[in-house]
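For reference, the structures are reproduced in the following blocks.
Bear in mind that the values in this text are calculations on the coordinates, not laboratory data. This one's a predicted model, so the numbers in the text were calculated from it and none came from an experiment. Cβ atoms are built from the backbone, for glycine too; each structure is taken alone.
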Structure I
Amino acid sequence: MTQLREYRKSTRSGGSGGNCVEWAHAAPMVYIRDSKDPAGPELAATYSEWEDLIRAVGAGHEHPWVIQLPSGVQVCKDGQELRFTSAEWTAFRAGINDGECVPVGV
């Protein structure tokens, strides 16, 4: 079950509270979830793993957790899986490139 964490999403996700990639910096980990399923699975990453992920995604490079699908993107880590549409992933990538994914207040 998802613990209470302060999740953020890209400002590029739209103001309607739409579906998106969400992340929470909660030392010593960063948690990633799908806003469509807030009680669903979370991926936990160390800060080093998170930095590797956002560096690769922001640059449009491959990353071992990310699988490109015809319908969007699947992110898998430690037996957990999240799926995002192309639009959701594009908004996440834009947020990365806008500097929104760096740790805040941790």
Structure II
Amino acid sequence: MTRALASKVLVGTGGPGVGKTTLIRSIMTILTAKGVRVALCAPTGPAAKRLSETTGLEARTVHRLLETDPANGGFRRGAEAPLERDLLVVDETSMVDVPLIAALLRALPR
């Protein structure tokens, strides 16, 4: 847990039942109590809903978090308009394609 709280990037892996959700819930409890601004997202609506239910916090799809802009075929959030959060949790990243994860990474504040 200490490593998770001190790291800039943390990748949690493992099969079902190894404690990934418990780790996320614990980290969110600690950091939100300290006033850290968090964003939670997942690639699909059902995955975002499950993440929200397990953490008690709002979770969005990656597309909603990045604010899809159909007029220009991209996103409103990016390097020019980064996400205003201190921590980003992305669940089910194995289902995110390379262009979408690249857009998400561009939207992170420096």
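What to note about this one:
- Computing helix-only ellipticity at 222 nm (-39500 (n - 2.57) for each DSSP H run of 4 or more, over all residues; to 500) across structures I, II gives -11000 for structure II.
- Computing P(r) over Cα pairs in 10 Å bins from 0, in percent across structures I, II gives 15, 54, 30, 1 for structure I.
- Between structures I, II, the greatest calculated value of mean count of other Cβ atoms within 10 Å over residues 5-12 is seen in I.
- Relative contact order in percent (Cα under 8 Å, 6 or more apart) from the coordinates reads 28; which among I, II: I
- If distance in nm of label points 7 Å out along Cα→Cβ at positions 69 and 93 is computed and equals 1.7, the structure in I, II: I
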